[in-house]
Every structure is written in C-alpha cells, then in structure tokens.
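**Student:** What follows is a set of structures to go through.
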Structure P
Amino acid sequence: MRMIYSDRGPSPLETGKPGAAADRDSTFGWWGAFSIQKFVNQNPLSHTHEDATGWLAYLQQFYDRNFWFADGGVQVWAYEETYDNWQDRYGVDAVVAVYHSGHGGMDGNGVFFAPLGAKWDNRSDAISNRMAFGNEKANYVFWSTCNSLRVLDGHSPVRTWAGPNLGSRMIFGFETTSIDSPDYGKKFWEKWRAGQTFCDAWLNASWDIYHGQAPSVAATGATQAEATNRLNSERNFYREHVSDAWYAWRWYYAREGLRDPMTQAPAEPAIVQLAPRDPSQELSRLGQLAHFPQAALQEVHVERQGVLSASSGDRYVSTAPQAVRWVRLAEANHRNTQQLPTQRAVEAARQFAEQHADGAELVVDGVHDLMQNTGKKDGSQIGEPVSLETHVTFRQVLNGVPVITPGRGEFRVALDNDGTVVQATLSTRRATGELRTPASAVAPPSGKGTSALASPGSRDPRQALDEAQQRRIAHLTAMAADSDRSASDIEARLEVRDVPGTLEVGYEIEGNEAYPAARKLIELGSRDSMFKKLRWVVAPLAR
C-alpha cells in the first residue's frame, strides 16, 4: 500500500490550485464568517464561535478569510445591499462562500430572521426580505441556524430565498430547530474530504450531531435538471454565478424510530476498553467491502487532518477521525421515486450490515429518508416531495447496552428505491474484552466536550442529568448577564423544557474507552418565540 501524503488536503476551489503562501492575503474574496453567542435580545449560545472557526479552519490553509465577525461585530449592515460588499472585502456578498452561525427563525410568511450581536440603524435582526446577495460574489451561503431553509408545511427555498438570491448557486440550512453544537462546520469538511458532495456533506454532518433535526440544502440552475445536477455533483467553490430560474432542494426526514431507549442505569455498569484504531486496516476492510481490485488500494491518499481515502471508478472509501468510515458503492437510481417500504429497507440493510459489521453487535435504531423537491423561481411550478433514498441506522451494543454518543457506534446503510445499497457510514469500534469497574472511573477520561459540564457522582440517570442541567443553565445565565438586563429577564429568556423521548442511558465513547452515561435534550426559549435552541445534557454515571 503506497501512501500519498498531503499537508493540506484537497482544495475546494474551482481550479484546485491555491496561490502561493505569500499570496494568501484576505483580499481574494473566497470566504468569510459570522458567529454570535451574545445577542442584543435573545438567549445566549455556547458553541457558534467554534462552529464558524471549524468551517474556516480548513479553508484558511489555501487563502486567508476576508473576515470573521463575532458577537457585537455582527450587525445588520453586512446583510443588506448597500454595504454587503463594503470596501470589496466585508459582508455577505463580499465572498464566494459565507458562513453564519447563530439563532434563526422563520415566520408564517416564510421570512427568515437572524438575531445579531449589536444594533445598527437601531435594528438588530438580519431579515431575508431585506437581503440581496449573489449579484456580487456570494455563491454558497451557509445558515448554521434553526429554521433557515424550511421545506415543509407550505415553506420552500423558493418562498424564502428566491427574492434575496440574485445569482448564488447553493444555500445550506435547516428545516427544524437545531442543536447548539461546535461541530457543524468542522464535520462538513470532514465529510467533504472523505469524498462527499457539498449536499451530502452538509446533510451527513448534521446527522452525526442529532438524528431528530432536519438539515436541508438548495441549489439553483437555469433548468430543473441543472439545479438537480448541482445537488448531485457540486464539490468545488466556483466564482461564476448561475441562473436561479429553477430551485432543487433536499433534506433528511426521520421516518420512524425502531428502538425503545434504555432509561435506567445498567445493573452492572462497566468501563469498556476499545481497541486502538488502525486507519490503514480500516481502509483495507472497506476496500474489501466495496470489492475494490487489489491495485486500487495500492494508492491511498493521506492528509494531516486524519482522512485516508482511495477510489476505484465510481466507488470510494475513506476513514476519518473518530473511526468514521464511509463507502460509496454505486450511483443511486433517483429516477425511481417509489418509496422503499420500511420493512423491506430494514431487511436489506440488516443483511448488508451483518455481512460487514466485523463482529460488532448491532440493533436497529431508526429509518430516515433523503427527500427532494423542485420548483420554479416564479412559483408557478412547485413539485411534490419524493423520497430518493432510505437510510437505516443501526447502533452498536456493548455488553447489552447501546452506544449513545451521536455519530459514534453507528452503522448507517443508504438504499435507493430499487433496494440497492449505495452508501454506508460506519463508526463502530472493536472492544478488547477488557472491562474496568466504575469505582476506578470518576469521570470521562479527559473531562472534555459536553461532558465537562456534567456531574459524575450519581448512579441515578435523572438525578445526574438534573445536576448537569443546573450547571448548564448556570453557565448560560452567566454568559447572558450584563448591566442592562435583570436576573428575572435572563431567567425568563432561559425558559427550559425537556424534549420528550430524548432521555437515554448507554455508553459514551471517548478515546479508547466507553463509559456509562445518561443523555437528554433540552429546549431553551419561550414557547411563543421563533428563536429556540436545543442543547444536549450529558451526565456520566460511573462512580
């Protein structure tokens, strides 16, 4: 096996050939970002700065960002036509690709609102019907917010974005309320570097974070076929604008859950030791799964961020950080739009998973659809949603207890409506058979991540989660506190509700250990407000 090493990984630019390091200043107009954690009049968020910098980090190997505005630096002027390409450097339309991470909401008329970090012209919300982008530089607009690209209940990208969009090629967002997570931007590039299109990378990055949210992507074109093809194939940033006479959009939609969550602590909890990863061996096994000829695995691309990949014809295999492996086996037949029945999809996926699980014990978790619709910009033709693919997710089980870390311990199988397996994502790990008793584990191995705010002291899942939630709310209250806002106002805005059906006990994976923990979702924000946000609460159960 010959390894071809890359310091930077593949370039997402249309030429694929970035300028010399000395030329990488911030006047090329390729990318910029906005992120808000402290708002003028909304609940604070915890992870939007990490989200935006995770998206920028990969890109800045090739050219520096034009800008990154945060909190009070994010103001209305950057989103409206007069100043959205200010000094040919700053604003939504000053760059080919722009990323916004913060709160978002949509009213009943399909108008999108993004609360910002400071007032300008006595206003603190960017509003879609006051925007005009794509007539200067913007071609790829990422809204890492709730409800930014709605596609259901009478909404569509045409309704919200056909007016503001004056030439952009793709828009990324969410149909639903989304999780406050630091990982969207980082995971987007991990998926893309693994060989996925922009559309698939956005959908799959979100699905790693939470299966209950619905990520969405829209593309434009002069014809229906051109817009649809852009969803199928676009993998590079192009400066050339396109007609938006037609829109095509895709989203993930959770059809049904097939597993009752475990809500009690295991009778005999244990810390499970996991075998160290061997990425080259992982890739070799994927090559066998994809029926690669031996010669195809003699040339493997390796980049410093940890993605290994190889291809053979239209087949592709890759392995990325945290043991996330991906294989593309065939082109899906999207001409067949007759939805695959749940039972048939699960049976076909189970047969495939059992052949390739490498000894991992699996239990079926749920089914979701890759949905698509299209429409003309003038609204004269809006189609009906169709299911293009059915994705079946299995969860790994260790000692009878499921892994519950999002994006870990999973085996996801994608089938087209012919019943053909077209893709698979694996993040299972091999257990060594060695166990440690909880008495020797008072916290997760590093204490990092979402678990850092959790209390490891209680065996009772609900009590442990209550303690962790109190810490989470105290942290957010401290973030929101300032001289202009009373404690009662802060508490009112931090109205907290459990998300029904999300409490679960299982194994969290960190490093080479799996430890017992409880996890649930909470929703923050007034029930009457369009600006809400979901957050994970995680509590280790090991003593």
Structure Q
Amino acid sequence: MRSAGAVLVFLAVSAGAAVALAFPCGGLSRALAWTAFAIGLSASVLAWRSIRPTPAPRPGAWDVLMLTVFALASLRAFLWLIYPVGDEWRVLSPNNLGDISLHIHLIRYLAGGVDFWPASPILSGTPLVYPIGSDLLNSLLFCTGVPVERGLVWAGLTGAVLTGWALWRWGGAFTIAAFLFNGGLAGFMIFQTHQIADFQAELAWKNFFLSMLVTQRGLLYALPCGLFLLCAWREDFFRDGSGVSRWITFLLYASMPLFNVHAFLFLSLVLAVAFIIHPPARRGLLVFVGSAIIPASLAMYFVTGGFFAASGIRWLPGWMQADGGFGFWIWNFGISLPLLLLLAWQIFKQKAPGALCFAGTGILVFVICCLFSFARWEWDNTKLMLWAWLACAPFLWTMISTWQPLGRAVVCFALFFSGALSLAGGLDARHGYKLASRSELTDVEEVLKKVPLTSLIAIKPDFNNPVILLGRPVLCGYEGHLWSHGLNYREQWNALQHALQKNAGWQEELHKFGTDWMFIQGPPPKVLYLGLPTQKTHN
C-alpha cells in the first residue's frame, strides 16, 4: 500500500497544486509545472512515510496468470495508444479516435497558458465542464518538455500498473478477470464465425478494458485511487486497520471529482451506506466526510460549470433495452445478472456488514442504473456500473469459491469466455487507424502562429481537425463531444453551419460569439481574419 499510496498522492497533489497556482499565475507555465511536481513529490514522500507497512498477500498461480494477462494487454494497448506510421499518427482502437482527439485538445489547450478556471475550448461562451485532472497532469508534462504523444503513453502505462495492482489487492485474480473479461454471450458467436473479434463492440455491455480504461483517461487515476480507498475502508471499517493515515484517504477522496465524477459519486454512496449499517464507524465518517465537503464541493463546482452542467437524469426503465426485450439482458450479461441476484440473496440472508457495505452498494447502483439514465447518452451509465461490478467481484468469488471445482470452472468459463475473446479481438494486429497527418499538423501549426492563442477559430467540426489537435479554442467542436457533455450548443452550431455555407451575414454571426478567425483546411491550409472592415488572409 505504501508505494501505490505515495504515487497516488503525488498525482493528486500535483494536479491540485497546479489548479491552485494557475488562478493567480494566469495559467500553466514551465515554472508552474515544475513547482506543482515538486509540491506533489514532497507530499508523496510524506505519504510514503505515513503509511504503516503491512504484509501483502502472497500471489497464487491464478494471481500471477491474471496479472501477466493484464500486463500484456496493457503493454499492447498503451504502447500503441498513439504511434507514428510514416507520415501518420495512428491509434490502436477505433473507439479511441474521438476520445483521444478531445484529450489532446485539452492537454495542449491547458498548456497554452489559458486563465483558470478555463473557458471551454470546444464551445464558445461556456466554462470547461469536464474532469480535467488526468489531462492537466499531461499538460504539466508537456510544459516541462515531454511531447504530448509520449506523455500519453507514459500516463497510460503508469495508470495500468496502478490499476492492475489495485484490482489484485481489492479482489485477487477473480476481480482482475472480472475487469478484463466482463461480457455475456456474444463471444460464443466464434463457433459460427470462426474468427476472433471484439464481439461486444456494438453491445451496451462492452469490454471494460477496451471501452473504458483505454479511452476514458480519468480512469487511469480514478480506478486505482478508488480501489485503494475501498481497500483502505474495508480494512479500517470492518477489519484490523489499513495502516493508511486518514489524511491520505481524505486527500484522495476529496480530489476525486477533479479526475472522475462517477467514481466520486460511487465512493460517496459507499460511505453513506457504511454510516447507515455500521454504527461504530459513524463518528469517524462524520468527521471524514465533513472535512471533505468543502474541497470536494469546490472541485465539483469547477468541473460542472458551477453545478450547472446538464445531468440528463431521467426515468429510463430497461436502460438500453429498447426493443431487445428480455434477450437484451441475456445477450449482454449472460450469467452475470443471475449471479448478482444470487449474491444479493446471500448478502440479505447473512447480513455481513462488509458485504452489505460494498457489494450491497454495488447491487443497489446496478439496479438504479437499469431504471434511470444519468447522462444524455444512456451508455454513460456504464461508468457507474463499472464500479458496481468491481465492488461486487470479491464477494462473488467468496460465494463461488465454496462450490465444487467443476461448478466453479463452468461458472468462470461462462462468465469470462466472451469477454476474453473480445479483449483479444480488440487488441489484435489487424487494428491501427489514422488520426492525423503529421506533416499537415506541422503546416497548420505554422499557419496558426499568427493567431493569438486565446482567439476563437471557426472550423469544420471534425473530431480530428488539425486546429483541435493543436489545442486551439474553437467556436464549436465535434458534435459528439458537445452532445455527450450535455452542452447547449445549438445556437453556435447553427452559426457555424451558416459560416461554412457562406450564408448571408455569416461573418456578423461569428462575431456575435467572439469568433474572429476561420480555418480552411486546404491544401494549402489557411486562416481568414474576420475583423471588420478589412479581411486578411494568412497562407
């Protein structure tokens, strides 16, 4: 716990210090980045000395096997997260084309020295409503001279190491498998297709490793940090104590909204359930949560635009079932749901406090996510269901491990076969998708030198538009990002479409939103200055 806790504290404090310093300093800079890292390093040394050494469980054969599989999958996914092939930048996963474009945009944008709290770089006139913690850390690396692409790979590998360790400490080999191989019945299509593929790519219950860890960069911190907290709370509330100082768990919990709102909400619900069912912990929980309210609320205030970000909460029984009927649940989840129902019955019958707190919260969240949508895009419920599934995993294994060996083997095969095939199919050598032309980025970067860093630019709203990949703020970005983030973008979007079509009065419409430049991709690329009464073109 010592080394992992120290690293997590370093990341949390570095990000928090960068935000705190960026307000009076007018944004990030090289000096600020080194200062933030120095503060984070000092806090991590103190954390390492504050955590009492405790003997780690000895890994068995299955633990070693699953840690090895996790390591191989992580090396494949993150060493090829973004990589050069000739004149192209490519990404391994098609799911990551839009996501990594957004993250590169944010990293370069924040490193450009914008005032804090930043305005949104993808929509004019709105604050940045996004948990920027992970991208902020990469921005600090960029400020110190680490190229964005290399920093993304470093962050991915670091997050993967921490996540693999945290999964193992939370629930051993079974929990690692539950994360790597979650799935239903789709993988059994291999007996019909005779080809390995990501059979879950088009389903609601996608492979977590491919669809979440690789694409949702906030999870590179939130997963190991959240699991670290769950491990510490399990020991502190229900066992002999974790040896982790309370100030460390406070710091990690209070900073979580800066990295991942869904993780913070789930952890908060765990604390609420612990308060209800475990009277001995109530006094300590009141002090802990009470002291975290102000910093955590402040972080939530920033990442939600002053608590005004659209939540999209609505009654949606059946979640993404639509016309799929009962078959939707069987095809997506296989035997996972029957096992969770059986676990719920066992928890209710035995009333073990630890199981009620963690697995009970997980089952409750899973049920709620099947009845309500918590975002405009209903698939985003998976970001909470991930935590529900992982919270239940160790207790599922406790239940399954009491069965006969043949029964355990059959259940594990049915539970993980589809997800294992999907993981292999999603990481195989057939993948590699163009993100951008390296020479085009160089040309566009030269053209944009004449445009002030904070000036809004009207662009064709492609996810990989060079202006976006170079970190410049735009009038209106990729619609998929605007819509899924719950932004009210229709007015700016219409003005942009009028400008792209050169409708009458389009320049005046752009000026209304503070946009003085338009980028034309070319070749050759150029930017039009829309200032009145004259108009300048820079080739």
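Read-outs throughout are calculated quantities, based only on the coordinates presented, and are distinct from any laboratory measurement. These figures come from a predicted structure and were not determined experimentally. Cβ atoms are built from the backbone, for glycine too; each structure is taken alone.
**Student:** If FRET efficiency 1/(1 + (r/R0)^6) of positions 46 and 166 (r between Cβ atoms, R0 = 25 Å, to 0.05) is calculated from each of P, Q, which structure is the one that comes out at 0.75?
**Tutor:** Details: P: 0.15; Q: 0.75.
The correct label is Q.
**Student:** Here helix-only ellipticity at 222 nm (-39500 (n - 2.57) for each DSSP H run of 4 or more, over all residues; to 500) was calculated and came to -5500; which of the structures P, Q was it taken from? Don't skip to the answer; put the middle values down first.
**Tutor:** On the way: P: -5500; Q: -19500.
Matching structure: P.
**Student:** I would also like to ask the following. Rank structures P, Q by Cα Rg over 2.2 N^0.38 Å and report only the one at the top, that is, the highest.
**Tutor:** Q
**Student:** Between P, Q, which one scores greatest on mean count of other Cβ atoms within 10 Å over residues 278-285?
**Tutor:** The structure with the largest value is P.
**Student:** Just checking, which of P, Q has the largest value of relative contact order in percent (Cα under 8 Å, 6 or more apart)?
**Tutor:** Biggest value here belongs to Q.
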